[in-house]
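Take a look at these structures.
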Structure 1
Amino acid sequence: MRIAVMTQNTKLYSSRRLIEAARERGHKVEPIKTLQVIINIASHRPSLFYNGEMLEGFDAVIPRIGASITNYGTAVLRQFEMMGVFPLNESVAIGRSRDKLRSLQLLSRRGIGLPVTAFAHDPKRSAEVIEMAGGAPVVIKLLEGTQGIGVVLGDTEQSARSVIEAFRGVNINILVQEFIREAGGTDIRAIVVGGKVVAAMQRKGAEGDFRSNLHRGGSAKSIKITPEERSTAIRSAKIMGLNVCGVDMLRSNHGPVVMEVNSSPGLEGIEEASGVDVAAKVIEFLEKNAAPGKTRTRGKG
């Protein structure tokens, strides 16, 4: 197969591993810097140009789109889809997963366990939002945040109200969620590939930090997840329409609750903690499923 990898930096562990895994399995791989692609919107002949040449002849595309370039990255991916190239994850699904509010609404509609979450536009409603989320302490999240950035713990009602009002005062959209105290600063990330959990790890936050993100200094170890956690991860991926994703869950007193479904999960932490060659699993999925025009939405969503 001829595979395009959309990435701004081929030296990043995840991009590098995917490229290595594909080449080890005999595929031709071309890294493409997403922001340097030109989209040519022409009637009946959608095309893409990169370094002065038309991008054509690809069987599959692996999108590694950073959160800061979601809009342009998904536009490029949509163009690939309209050209009949099979995407590892579709543009519509990535767009869903990057919108925290929309993703939680979709998951809740299908009965996935979630922390109680409230959202309001008016900063004067902060007291009601905090009460709706179960009262302080509450977790306050930027809708556009990633890797633990823009996630704040409001220990008391007063501190939570101050944070909410400060964010809303400058028109920054936030979610307010109940604090799952029993999780003890740990969470679970399950990697789903093609409707199966292929690896899982438990992450623990750095000393004094309730966030468990490895980018924030947390640690990770391999873990055996329960059948309920496995089912929750698989169902969440299916609801979001993602072929490959990381599903972040907390162990609460009433079962697993999903915090986020990540459409471009990092591979370094999970491969080191679990010992599973996740990159190879991803390429195997493409080998079995990539076919011209097989994209469900074909860029129409």
Structure 2
Amino acid sequence: MTEIAFLGLGLMGRPMALNLIKGGHRLRVWNRSPDKAAALVAAGATASQTAAGAVEGADVVFTMLSDGRAVHQVLFGDGVAEALNSGALVIDTSSIAPAEAREHAKRLADRGIGALDAPVSGGPSGAEAAGLAIMVGGSEAHWQKGEPLLKLLGRPVRIGPVGTGQLAKLANQVIVALAIGAVAEALFLSHEGGADPAAVRRALTGGFADSLILKIHGERMLQRKFVPGGAAAMHLKDMDNVLAEAKALGIRLPLAETVRKLFADLVANRGRRVDHSGLLLELERLNPGHRMGKDPDQLPPEEKPKA
């Protein structure tokens, strides 16, 4: 049985940690908001008051945090790296910049600690079902140690050395962002032209335009359910990382630039926690007096409709 610490118990981290417990492993868990550990404690985990306390004696540490700054703070500001024994493995499932993943891995390696960057895709439902797509960067030796645990969470694929898992996640986020925008525009166009957008969505299912985005996010748009899910602010953070990486590589990604602007405007107008399928809301804002459907918008509690 592997001694595991899991740091970060939000929408994604909590079900992921539960699946590791179901896989027969002992977990010590930590979250900045301690109440989020209750479900894990009920399932047999031990909650720690500090991140450093959670990782003492751990063979493997999982992190699922909001961004690269948060990961850096927990690892090197909150004492996690210092508390880990040489030979331990850190598996960061957060979505951060590739350069950040490489920097973290180097600093951990200086202490004899291994690292995998292993961002995930699939949302809370995929996490609950242990069906996440997991993109992994790291050495073959560290992959061999981490793969059995990652298989308890979904379908891990090793991409290459440290940082390439995050690069694959950025590719994923470009495709998802553009697809959400495309579905929003397609359904909105159908509605404005006099077609039933729900019927259009059904007609496209199974054709060349079919996708999980059309099925899942298209349904969210039709029902105007914009409670995350995937928060728009998190996708905006990922698109910022996409464009930063592109700039570092000396390339332009004009479609990514356009959809990044839409996400920025969506966050500014509807709030950070609105679901990323809320790109439909931004499309409607750009077309005053036009709205798809009559159902009221379902928004996160703290998000208020703009006048």
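None of the figures in this text is laboratory data; all of them are computed from the coordinates on show. Bear in mind that the values here come from a model prediction, so they are computed numbers and not experimental data. Cβ atoms are built from the backbone, for glycine too; each structure is taken alone.
Starting from the value 0.95: which structure in 1, 2 was FRET efficiency 1/(1 + (r/R0)^6) of positions 114 and 218 (r between Cβ atoms, R0 = 35 Å, to 0.05) calculated from? Working through the options, I get structure 1.
Here helix-only ellipticity at 222 nm (-39500 (n - 2.57) for each DSSP H run of 4 or more, over all residues; to 500) has been calculated and equals -14000, so which of 1, 2 was it run on? Comparing all candidates, it corresponds to 2.
Each of the structures 1, 2 was assessed by relative contact order in percent (Cα under 8 Å, 6 or more apart); the largest value belongs to 1.
Sorting 1, 2 by mean count of other Cβ atoms within 10 Å over residues 82-89 from high to low puts 1 first, with the largest value.
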